[in-house]
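Student: Take a look at these structures.
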Structure I
Amino acid sequence: MDGTDNPGPLTQAELRAWLSFLNAHSCLTRQLDAELEAAHQISLAEFSVLQQLVLSGGHLRMSELADTVLLSPSGISRLVDRTVAEGLIVRQTCDVDGRGVWATITDRGRLRMAEAEPTHSGALRRLFFDHFSLQEGDCLATLLTRVAPACRSRPPSAAPVA
């Protein structure tokens with residue numbers, strides 16, 4: 001289904017699915033953010049940046065980091081400014097072309113991430129994964145993995161092709 005099969009209003013089932021997704025996302029991110037802030041003085045956004053840097057081998061170009069944590073270039077710049085000020089990340093000029101900038105996690109950033117990870121994982125299990133069987137979680141992952149590539153395949157202003 002490419003979104004052009006039925007240009008009419010959403011069905012009740014579609015609307016229920018969409019609103020449930022938005023509600024769950026909003027509730028989960030607020031709660032995760034609050035728990036990380038209370039226990040480790042780190043926001044969910046900061047944790048996500050550190051996590052992405054660890055998963056990518058320690059550094060990413062700023063534009064790649066913005067894409068992975070779903071922030072605008074100015075949003076990632078402000079977030080990196082805060083984490084640089086805390087000593088969790090450093091900015092480094094890209095050796096390949098000299099124009100790009102790497103965000104690189106520091107030892108202090110790795111330590112903060114390691115300290116906060118059990119809180120993050122525990123909250124995710126309690127608030128999200130514990131509500132699904134293993135098979136449901138796998139199915140959900142498969143279904144949601146289809147969404148991001150579909151959103152990125154066409155600019156937001158592009159009209160659907162008939």
Structure II
Amino acid sequence: MKLHDLQPSEGSTHRKKIVGRGIGGKGGKTAGRGTKGQKARRQIPAGFEGGQLPLLQRIPKLKGFTNPFRVEYTPVNLDALSVLGLSDVTPEVLAANGLIRNKDLVKILGRGTLSTKMNVSAHAFSASAKAAIEASGGTTTQVPLPFAVRPPASGNQHQNR
């Protein structure tokens with residue numbers, strides 16, 4: 001069977017009823033709409049609520065905008081680093097251990113404590129994380145971001161207007 005062989009089963013489809021073509025036969029004169037009233041005269045526009053202020057006009061407009069150049073970091077806390085038990089930590093090591101996705105930007109945050117000396121490389125550090133790593137005798141190295149000035153814009157030309 002091929003795509004051009006497909007067709008609806010016998011009797012499952014019906015021709016559209018043609019109405020409003022004179023007085024002969026069914027569907028003439030009022031064309032099945034009854035007599036008088038709003039529904040007999042014309043179609044009611046979508047969203048019309050009988051004169052009541054429509055829902056789309058009742059709700060407030062969306063304020064603000066979405067910044068297309070937002071830099072989004074994947075957070076990794078110190079307690080997650082201490083569970084790894086490694087002396088050198090880089091974004092590649094974190095991706096290999098499943099803490100981040102590959103090519104994610106990493107920010108080290110200060111929840112938890114470090115008991116061993118650790119050399120950490122990441123794209124960003126919180127002040128408390130940097131202080132805790134250096135207090136335990138380790139070093140922090142900031143990895144340069146993969147873009148020069150700002151990241152490529154997310155979304156499309158019709159967003160954020």
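A short reminder: the numbers here are calculations on the coordinates, not readings from a lab. In this text the structure is predicted, and so the values were computed from the model without any measurement. Cβ atoms are built from the backbone, for glycine too; each structure is taken alone.
Student: If percent of Cα pairs over 29 Å apart is computed to be 60, which of I, II is the source?
Tutor: The value was obtained from structure II.
Student: Let me ask you something else. helix-only ellipticity at 222 nm (-39500 (n - 2.57) for each DSSP H run of 4 or more, over all residues; to 500) computed as -20000: which structure among I, II? List each step's numbers first, then the result.
Tutor: Numbers: I: -20000; II: -4000.
Going through each structure in turn, the value belongs to I.
Student: Taking relative contact order in percent (Cα under 8 Å, 6 or more apart) for each of I, II, which is largest?
Tutor: I
Student: Taking FRET efficiency 1/(1 + (r/R0)^6) of positions 57 and 145 (r between Cβ atoms, R0 = 25 Å, to 0.05) as the quantity of interest, name the structure among I, II where it is greatest. Write down the numbers at each step before the final one.
Tutor: On the way: I: 0.65; II: 0.05.
Once FRET efficiency 1/(1 + (r/R0)^6) of positions 57 and 145 (r between Cβ atoms, R0 = 25 Å, to 0.05) is worked out for each structure, I has the highest.
Student: Of the structures labelled I, II, one was used to calculate mean count of other Cβ atoms within 10 Å over residues 33-40, giving 15.8. Name it.
Tutor: Working: I: 15.8; II: 9.8.
The correct label is I.
Student: Now a separate question. Here P(r) over Cα pairs in 5 Å bins from 0, in percent, for residues 9-104 alone was calculated and came to 2, 12, 18, 20, 15, 10, 8, 7, 4, 2, 0; which of the structures I, II was it taken from?
Tutor: On the way: I: 2, 12, 18, 20, 15, 10, 8, 7, 4, 2, 0; II: 2, 8, 10, 8, 6, 6, 6, 6, 5, 5, 6, 7, 6, 6, 5, 4, 2, 1, 0.
This value belongs to structure I.
Student: Now for a different question. Quick one: distance in nm of label points 7 Å out along Cα→Cβ at positions 121 and 137 came out at 2.3 when computed from one of I, II, so which one is it?
Tutor: Working: I: 1.1; II: 2.3.
Derived from the structure labelled II.
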